[in-house]
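The following blocks contain the structures, represented as structure tokens.
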Structure 1
Amino acid sequence: MRRRRSGLNFNRHKRKTNVKLVKEVLLWILQIALTILLAFTFVYFIGLRTSAVGQSMAETIYNGDNILVNRFVYAVSNPKPNDIIVFKPNGNEKSHLYIKRVIGVPGDTVQIIKGVVYVNGEVFSEAASVSSIEEAGIASEPIVLKEDEYFVLGDNRNNSEDSRFANIGNVRKEHIIGKVWFRIASWREFGFL
């Protein structure tokens with residue numbers, strides 16, 4: 001019988017670790033962590049999904065269409081004319097989100113004369129096919145946009161509640177959620193906007 005000696009034993013065999021297996025496990029952990037970080041970033045900054053309510057953006061976006069919103073873009077830039085934005089009307093947290101097209105930006109003067117939109121005295125260059133406006137609302141008189149205000153209209157101009165009406169009015173930048181960048185309607189009708 002062998003007796004066990006007390007104290008340190010330098011003759012013991014070390015357990016061999018499988019270096020290849022450890023590297024593979026660490027690589028898997030790193031890949032999973034990176035995927036989770038990428039997914040979180042995408043969902044937080046870009047991945048807001050909402051659906052259109054009503055026909056105010058018809059021909060571009062229809063009632064019930066799902067859209068993806070880039071919430072990050074306006075943190076580093078400002079909305080531009082013809083951008084399609086999502087916003088809270090007057091910052092109302094309880095209202096559904098509105099989807100409209102930017103017509104006027106801060107410093108612009110917007111007016112609707114005989115069904116035509118004028119920005120700074122010139123006819124607005126539309127990115128979508130729209131009809132003549134029947135009701136100019138408060139835009140029948142010139143509207144000068146302040147530093148953080150945007151004038152928005154729906155593409156379905158005669159069936160849209162937008163900046164022409166006092167209950168919506170000009171949209172402040174702080175109420176803008178983001179820019180619409182993708183529409184999901186069906187297999188045939190989806191894509192970038």
Structure 2
Amino acid sequence: MNKRILVILGHPSAASLCGALAEAYVNGAESAGHEVRRLDLGRLDFDPLLHDGYHTVQPLEPDLLAAQAAIRWAQHLVFIYPTWWGAMPALLKGFFDRAFLPGFAFQTRKGSLFVDGLLAGRTAQLLVTMDTPPWYYRWLFRMPGHQQMRRTILGFCGIRKVKVASIGPVKGASEKARQRWLAQAFRAGARA
């Protein structure tokens with residue numbers, strides 16, 4: 001069954017390994033007949049700061065309105081980004097702060113501590129690069145960035161099925177390793 005897939009590049013530069021992984025994923029998904037759109041956060045024009053929290057409505061820039069429309073359209077979201085300081089880059093976090101707002105991504109329940117995830121029914125895939133060996137990130141650091149994405153962002157918004165692929169260590173990696181990761185991204189897209 002073909003899906004509507006939105007690939008979100010969370011690295012500021014499309015000329016990065018993450019950008020190449022996004023391209024490979026898109027190619028794999030299109031080869032399998034999926035309808036794919038790509039969103040490069042580094043090319044969007046938006047202020048990543050939520051200046052007054054949720055106390056004041058901060059108008060969304062046209063690029064964020066278009067991003068929200070693309071997320072509504074998608075059945076499957078793919079986030080490709082590096083791990084910096086144990087978690088996602090500030091650009092991706094700023095995107096979540098500004099675009100995943102109440103009324104779009106979640107809705108508070110009156111008189112309750114619980115929320116309803118408004119993005120329910122979607123699935124997600126994370127392709128996350130890191131300089132740390134993935135086993136080290138998992139067992140010693142306890143995967144703080146993966147847990148944040150899986151539970152406190154996507155899960156909070158109703159996306160329960162989230163697959164994670166940790167890619168690394170990138171620093172000092174050979175061309176053979178890079179080609180293996182690109183092939184892995186292509187296969188992930190083809191299997192979406």
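What follows draws every value from the coordinates through simple rules; no lab data is involved. Fair warning: this is a prediction, and the values are worked out from it, not measured in the lab. Cβ atoms are built from the backbone, for glycine too; each structure is taken alone.
If distance in nm of label points 7 Å out along Cα→Cβ at positions 70 and 94 is computed to be 1.7, which of 1, 2 is the source?
2
Given a value of 4.5 for distance in nm of label points 7 Å out along Cα→Cβ at positions 30 and 174, calculated from one of 1, 2, which structure does it belong to?
Among 1, 2, the structure yielding 4.5 for distance in nm of label points 7 Å out along Cα→Cβ at positions 30 and 174 is 1.
Supply the structure label, taken from 1, 2, corresponding to mean count of other Cβ atoms within 10 Å over residues 78-85 with the calculated value 22.8.
Computing mean count of other Cβ atoms within 10 Å over residues 78-85 on every structure in 1, 2 gives 22.8 only for 2.
Name the one structure among 1, 2 that helix-only ellipticity at 222 nm (-39500 (n - 2.57) for each DSSP H run of 4 or more, over all residues; to 500) of -10000 was derived from.
Only structure 2 yields this read-out.
Assuming -0.49 is log10 I(q)/I(0) by the Debye sum over Cα atoms at q = 0.11 Å⁻¹ as calculated from a single structure, say which of 1, 2 it is.
Of the options listed, only 2 reproduces it.
For distance in nm of label points 7 Å out along Cα→Cβ at positions 150 and 182, the calculated result is 2.0, so let me know which of 1, 2 that is.
Label of the originating structure: 1.
Check the numbers for relative contact order in percent (Cα under 8 Å, 6 or more apart) across 1, 2 and tell me which is largest.
2
Upon calculation of mean count of other Cβ atoms within 10 Å over residues 86-93 from the atomic coordinates, which of the structures 1, 2 produces 18.8?
2
One of 1, 2 was used to compute distance in nm of label points 7 Å out along Cα→Cβ at positions 38 and 166, and the result was 2.7. Which label is that?
2
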